[in-house]
Structure 1
């Protein structure tokens, strides 16, 4: 695959690797991070993730999964907002895993933010909450499989908080999640994005 056609969710992007700084203000905290080429939202906080942060209150749970973590901004925001919490950050993109790990270390959160590929996550690991800007561009079947794989790891009484573009199927995804037995409500809508809350049983 040529670099032009490569997607951020590739396991090992072939584009030359260049780091680029990003500063994000999340829930009253300033995070100074490093992004990189071949990783989603290089050099910026993408609009969907910004909407996710702006339209939600700082959470209070103690264990989280950042599904499709990219360079780690959601995972690190959660760990910063909730001292003592533990966050698992997963991504298939090897560069994303490397950058998220480096960012966790630079913010002195490496003891609480566990960065890995999906295959490295223990099979019995569960979470109070999942937070994600999921990779909808992988296609509907792959996205559905991804969510059906990880949503069962949310503990009873917990939730998943997702941000999805309206023009990328957010409303149909909400209906589909309901049909799959995952009650889902819209928390907010802004800048063409929906923030969805998926409740665990």
Structure 2
């Protein structure tokens, strides 16, 4: 969402693809255009994450992504599946159809990449298209960003640790519940529950 907001402020026309319909409102509220492909499977138990799609949907999705990528100047890929290889959303053929000078920023590089041609921690130029596979962006951020992240971690620790230094987990708090996988033999994380109950 931050990428959309920043791109819009810089004057870009932003188009966003996501299989989760809930993302549509957020994208549109930031001035982006939501690229919708009908037939997506959603699961409320997935805790806001995307779920595995049918083969028919994947074909329609691939065509939509290819068509939009061919017209784009910059493509930012973010699709990852925890514990699994990232889905390939931009095959070699899609990159070949892009305009020379276009840029692909693949944030899923560390788990295989959303672009077939991505190489982790490398920048590749293929057919005039620059593919950035940097997977350690935090190390390249300025000191202020590190301080802000540190402050966020500190605030989270204060949330789960009581005044006496003991763990204090309030499962009525959405942040605590959403970040806890298991406690005292009970699984709290909805995504883990969905995988185990398959």
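None of the figures in this text is laboratory data; all of them are computed from the coordinates on show. Note that the structure is a prediction, hence the values are computed from the model and not measured. Cβ atoms are built from the backbone, for glycine too; each structure is taken alone.
If you rank structures 1, 2 by Kirkwood radius over Cα pairs in Å, which sits at the top with the largest value?
Across 1, 2, Kirkwood radius over Cα pairs in Å peaks for 2.
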Structure (1, 2) behind the derived value -10000 of helix-only ellipticity at 222 nm (-39500 (n - 2.57) for each DSSP H run of 4 or more, over all residues; to 500): 2
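If you rank structures 1, 2 by relative contact order in percent (Cα under 8 Å, 6 or more apart), which sits at the top with the largest value?
On the way: 1: 17; 2: 12.
The maximum falls on structure 1.
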FRET efficiency 1/(1 + (r/R0)^6) of positions 127 and 143 (r between Cβ atoms, R0 = 35 Å, to 0.05) computed as 0.95: which structure among 1, 2? 1
